[in-house]
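What follows are several structures.
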Structure 1
Amino acid sequence: MNSVDAKLLDQFCDALWLEDGLAKNTLAAYRSDLALFADWLATSGCGHSLIAVEAHDIKAYLAHLHDRPRAEQPKASSQRRLQAALRRLYRFLLAHGGVHSDPMLNIEQPRMPQRFPRTLSEADVENLLAAPDVGRPIGLRDRAMLELLYAAGLRVSELVKLRLFELNLGDGVVRVLGKGDKTRLVPLGEIAVDWLTRYLHEARPALLKGGSGDEVFVSARRSGLSRQMFWTRIKRHAATAGITKPISPHVLRHAFATHLINHGADLRVVQLLLGHADISTTQIYTHVARERLKQLHATHHPRG
């Protein structure tokens, strides 16, 4: 990649960070995808820089990726991310006078295979929440974490990074710093508030052993928890609860969204609660509503 393209990518990523607040991982992925495209342009014989690209160059690159051996071909999700990066780049250049036309204008996005998130039934969730031994400080901490994860639909990274000042148990809300440093307020519900209150008064001081810190959830070593540590804990509790299906902290986030929609929540509300920047991300849960309607029709319609 030449120095002109490298400088352009620096400017582009800085603009995305400043204007759209994209997460660091997303910016890094966009930059990597575009850098690989720039490298291909430099070695493919077309001799174009990123600014001089035309639609046929992009189509040739996409064909090049598709013609690789099957094991080396990018997934549909990676192709969509590449095209998203290209679309953003050329919209950025168009807005700033870097190009006079958008080479991505008539390029179709790859179709994503239909995928449904793994989730848990309401009975499974109840069994999982009841699995920790709340007579022990660690068990009480785990119960509070699971209750919060399910009540607020947090990402596990948001859960383990939560600070005391972000909890408002009096009003029953939590302030969450999500992807791209975007903040959202999420209601907790009375049950989660009760378990959090009990944990903060009983278990957290016992775990800290006179120490201090502003993390809500702490370990027996008087420090915050890692994502990996909580992953291990949730798997242990799932085994205790007799849950045999694959489970991770993210499955409880899916359960949060699925159960909300099952009980009549609007998709836009679920989007806000989950902190999705785009409604299309939340639409993976629309199959839940469809399946629910089918069940209701089959149960209650005279010809169901």
Structure 2
Amino acid sequence: MGMRLTVDQFRQTALFLLDKVVETGCVDKALAAEIRAATLADDPEQVAIEAQRGRIEQLKKQCGKQGDCADCKQLLTVADYLVRKSVWAVGGDGWAYDIGYGGLDHVLASGKKVNVLVLDTEVYSNTGGQMSKSTPRAAVAKFAAAGKQAPKKDLGLLAMVYGSIYVAKVAMGANASQAVKAFAEAEAYTGPSLIIAYSHCINHGFNLTTGYEEQKKAVASGHWPLYRFDPRLKEQGKNPLQLDSKPPTIEFSEYAYNEDRYKSLKQSKPEVAAELMKLANRDAVERYVLMEQLAGLKCGQCQPGAAEPSPETKE
């Protein structure tokens, strides 16, 4: 958030100085007008960004020739902020779902152009593999030696409730093109964005060279539904939620029992494991069904948590 505010402030300072150097005749008026228009347009297309970089180089050359102009010297220190800047915050699930959730929610609710990427390993990877709120039911982790009893927190759904945040859930191994599309849309969106990426981890307890295959199974089981929630679609009368993965084709257990974090409980406490796996299977199915229902709603009733229209408003 601080980086976004800093970038925006430097950009405003650069625009202010740009006007001043035009007034003193140090910089070509037509060039300055083009730079200002492109800065305010904030076009995310690479062609537009490259064109603006070219203009800024011309601006720097003109300012550099004005050795006695204090405004020109100051503008040279912030001129690059007239080119569109992409700001991304990257963190894991322990930060995003748990200890940093309040701060994350504050940033997303601010409306500022901040992109957030959550690398979701479903466990506190950096501190030895403790359970996080992202850990799925039935998985074994530190502080959940008998298997996690509660289901996984749905960070994406919580963000979607705002209605003004771009939200996507991706898994590169399952659908690379969907992931690329999500990143492009998030970057182009003028407000905050949140991308939650499935991230296999050594704490999952399997050969990570097959990580992409495991991601495919996570999606196929319904545990990791792929979707994109783009608020801009509401302006077109469309449901902003687009579900990008198909209904489950395998049981959650078929995916889970490839990993030691689930298999270890089955070996030590088979009865407990069987009961938790039954609930985890249900969690995966219900999670996909919920997203499917939300994606199928008509616009006007398409925001998660939206109330059913009153009888007076129904035709």
Structure 3
Amino acid sequence: MKNRIKDLLKKRKAVMLAHNYQPMEIQELADFCGDSLELSIKASQTDADVIVFCGVHFMAETASVLSPEKVVLLPRKDAGCPMADMVTPETLKKMLADLPPMPVVTYVNSPASVKALSTICCTSANALKVVESLKEDELLMVPDRNLARNTAARTGKRIHFWNGYCPVHDHISPEAVKKTKGKYPDAIFMAHPECRPEVVELADAALSTSGMIRFAKESKSKSFIVGTEVGMIGPLRRANPDKNFYPVSETMICADMKKIVVEDIVRSLECMEGEVKVPENIRRPALKAVQRMIELSI
């Protein structure tokens, strides 16, 4: 199967992307592994005709937004994101109608149709920088309430938040963190900004998945407690074979991130099945919000 995938990628002139939460056997086959947005940016810079995105639906949409000339394939169309599904253009418009005029900062973990209504996008790594870049002192962040509240704690601006969340990260409690810290008292605790504020307060660092890899590489510590989806343990160990990584909880599993298997990738490439294409009337304004963020990061 793995050899078949390599042959098909070559035949289709395709690039394969795998998010950090994907199973290791899929990450090992990918051309690029990482956070969702950085993967879409890397794919847009290649001369590939086809992008195979091993992740979830909003990630494939973002790839389509950045690379409209490429065919974007999601091997499992039912691989979604519960948090992204918690906001729609209709519900966002309704909330905005009840608020004074203000910018909308939208987390990349959202549908393209919501990005299209946004002022600017953000990632878990650059949320504070994005918020601070706005001249307004009041804004709305969607869809992750935890990312919004964690960002609000670091800025003087007033942030209204959407009541969405990642079920995997939101489930973790301070008690679970303290219990794991008790097992590994010398370990550094890295938490994802999608965790609840009371969990992030216990962290030595709040980081995106790629940020965790960089932080662990640069740290002198040999042991780390990882406060994000358990799939992240593999990439961390691969990047730091001489260090120890422990999940804050074995229950931090995203079922959607585990849906894609090698057989799905083969079928998708053989039949060009699972195409995700964002319509132009949505893609153009969504691209504007994403590009505004990218330009800020340069």
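Bear in mind that the values in this text are calculations on the coordinates, not laboratory data. Quantities reported herein were computed from a predicted structural model and do not represent experimental measurements. Cβ atoms are built from the backbone, for glycine too; each structure is taken alone.
Okay, here's what the table says:
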item	result
Test item: helix-only ellipticity at 222 nm (-39500 (n - 2.57) for each DSSP H run of 4 or more, over all residues; to 500) calculated as -17000, pick one of 1, 2, 3	1
Source structure (of 1, 2, 3) for volume of the Cα convex hull per residue in Å³, for residues 190-237 alone, computed value 111	2
Structures 1, 2, 3, by volume of the Cα convex hull per residue in Å³: label with the highest value	1
If distance in nm of label points 7 Å out along Cα→Cβ at positions 30 and 86 is computed and equals 1.6, the structure in 1, 2, 3	1
Structure with the greatest value (metric distance in nm of label points 7 Å out along Cα→Cβ at positions 70 and 142, set 1, 2, 3)	2
Identity of the structure behind 6.9 (criterion: distance in nm of label points 7 Å out along Cα→Cβ at positions 38 and 270, calculated), options 1, 2, 3	2
